[in-house]
Each structure stands twice: as structure tokens, then as C-alpha cells.
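There are structures below to look over.
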Structure 1
Amino acid sequence: MTGPTNTEGVRIMDKVIVAIPALGDSRFKRWGKTLTGVDRTKTNGYAYLGSFLAIGRKAELSVGSYILLYHEYGSRRYTTPVAEVVRVTAEATLAPVLKVEGRDWALDLRNKAAELFVQEAPTLRGDEEALVPALVALPYDRRAAVLTAVDQAIGER
């Protein structure tokens with residue numbers, strides 16, 4: 001039997017169960033995948049990083065995570081691909097974020113989807129900003145040693 005877990009200072013990601021919709025015509029391609037990142041060097045569907053999801057089923061996902069949904073509609077001869085990015089909400093729903101149609105869906109969606117994963121630089125206070133030039137001025141090996149020491153000090157808390 002294990003003792004209580006100390007989670008002070010640790011943010012536990014809230015998870016919800018959401019239904020992954022089976023969009024489009026079942027005669028054609030349709031799939032979903034969790035979107036964990038985008039490789040801007042690729043111009044096709046392989047640019048989208050993540051794990052595939054079973055469409056028409058439920059999945060437990062973190063609130064705020066993104067899902068890429070793909071489906072096709074039309075006649076057997078002329079299909080139109082549709083790709084959309086949705087976000088998991090705290091209410092266990094999927095909120096639309098981006099949507100494109102057409103054969104060039106992967107390229108049309110790529111840069112917009114990649115922007116979803118760009119994180120803003122943290123804002124530093126005055127005393128913290130003063131540390132940056134001092135660290136930059138250090139030779140690489142000394143800077144690495146200082147940052148390692150900081151990591152160790154944080155781990156000891």
C-alpha cells in the first residue's frame with residue numbers, strides 16, 4: 001500500500017470523455033487523431049503528429065487538447081476531402097477551431113494548425129531579466145553547469 005501523493009505545485013491535467021464523431025460518408029476515408037504537433041517541413045498528412053483515434057467511439061482526452069478530424073463526401077468518382085481541427089472543452093464537447101476543404105487540405109491547414117502550438121515567451125520580472133544577459137555572457141560549458149545546478153536546487157525543494 002502506498003502513502004498519499006504530494007501534488008503540491010503539480011497541475012494535473014483534467015480529462016474528459018468525448019465522443020469522436022464519425023463524420024462523412026462511410027464509403028470513403030474518415031479518421032481522427034489527437035494533434036500533438038505539426039511538422040512544417042512536410043506538405044502532406046504526415047505533417048500532423050499524434051495518435052489515431054477510433055471514430056464513432058469515445059475517448060478520454062485532456063481538456064484543451066486538439067483533434068484533427070478527416071472525412072470525405074461526394075460521389076464515388078468525385079470526392080471532396082474535409083479536414084478540421086477541434087478542441088476538447090471542459091464540458092466534454094468538441095469546439096471547432098479550423099476547417100478546410102479540398103485536395104490540398106494538408107498544406108492549407110498546416111501553418112494555421114502549427115500556430116496553435118506556438119507558446120508565447122514567458123514574461124520576466126526586472127530581477128529575472130537581469131539574469132539573462134549574465135547567463136548569455138557565460139561560456140557554454142559554464143552556462144550548462146549553472147543551469148544544471150539550478151535544476152538540482154529545484155529538485156531538492
Structure 2
Amino acid sequence: MYQPINHEYVLCIDTDAYAGNFERPMTAFITGVIGECGVGLEAMHYFFERVEEDGYEEEARWFDEFVTQESDNHGTHRPCSIYLTPGTKAYNSVGIFLSKFPSKVIFDFIKKKAIEFVPWWAPQNEWHYPFKILKIRLIKEEIKQTTIKHLCV
């Protein structure tokens with residue numbers, strides 16, 4: 001079945017640990033967005049508790065509008081996925097799906113929240129941590145379709 005891509009950009013947070021252990025809670029912690037599976041609910045609640053207190057209502061509205069959901073291989077929609085980390089053969093990167101290029105304000109907010117996630121998450125998950133945020137990068141994804149042969153009927 002054809003699955004349309006709803007995002008144009010992937011914001012990748014490269015780490016030194018396997019991202020499959022925390023990609024959905026990290027995304028919820030940074031953006032306040034979770035997928036259909038509900039993983040990251042606690043981090044999402046924490047995000048919204050902090051919105052008013054820390055004064056980032058605009059950022060929360062931006063994420064609500066521009067973080068997109070993609071279907072995984074089981075048909076479950078999620079706002080993120082693990083990504084291959086450049087220069088390695090490891091999936092140590094969290095990719096967050098975006099439909100709009102983030103402004104400097106949004107990008108700086110993501111960086112700040114990614115760094116804050118590690119000490120928030122680590123006490124709950126000591127067997128995996130601590131891990132480090134290595135860098136944050138933005139990928140533009142494009143789909144190209146080419147008809148290679150016409151068949152007569």
C-alpha cells in the first residue's frame with residue numbers, strides 16, 4: 001500500500017546511544033507530540049506543565065501545527081523514528097518529522113530541550129544512561145517519481 005509522506009523535513013538529534021530506547025519520549029519531551037501508540041505520555045504531560053510556567057506557548061503551537069505523523073511498518077502513526085547516525089552503522093539518532101522549516105527560535109528551543117531531556121530521563125532509566133547529545137541536524141526529504149516504461153493495454 002502506498003504511504004504518502006506528510007513531512008518535508010526531519011530534525012535529527014544524534015546521540016551516542018541506541019535511539020530506539022528513547023525516541024518517542026524524547027520527541028514528546030521536546031515537542032509535546034506523541035503518536036497513536038501513546039509512548040511518551042509522561043514526557044508530553046511534563047512538556048505541557050512547563051509551557052505556561054516557562055513561557056513557550058508559541059513554540060507549543062508551532063509543534064502542534066508542524067510536527068507530522070508518519071505510519072510505521074505496523075500502520076501506527078508516530079511523530080518520529082530512529083535514524084542512522086552519520087559515520088556509523090548505528091541507529092543512534094532521533095528523527096522528528098516536520099512539515100515546515102524551523103525558525104532559529106524553534107531550532108534553539110529544540111536544542112535546549114534535547115539537552116534537558118537527558119537528565120530528566122536518566123534517573124528513570126539508569127540501565128541505558130547517561131547518553132550524550134552529539135549534534136542536531138536538519139534533513140530535507142524529497143520524493144522523486146519517474147515513469148521508466150509505458151505499457152500498452
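We did not get these values from a lab; they are worked out from the coordinates using the rules stated. Predicted model, so just to flag it, every value in this text is computed and none were measured. Cβ atoms are built from the backbone, for glycine too; each structure is taken alone.
General remarks:
- For the structures shown (1, 2), percent of Cα pairs over 20 Å apart is largest in 1.
- Of the structures 1, 2, the one that -8000 was derived from, the read-out being helix-only ellipticity at 222 nm (-39500 (n - 2.57) for each DSSP H run of 4 or more, over all residues; to 500): 1
- Parent structure of the calculated result 36, given that relative contact order in percent (Cα under 8 Å, 6 or more apart) is the read-out and 1, 2 the choices: 2
- When mean count of other Cβ atoms within 10 Å over residues 38-45 is calculated for each of structures 1, 2, structure 2 comes out greatest.
- Answer label among 1, 2 for the case where FRET efficiency 1/(1 + (r/R0)^6) of positions 54 and 134 (r between Cβ atoms, R0 = 30 Å, to 0.05), calculated from the coordinates, equals 0.75: 2
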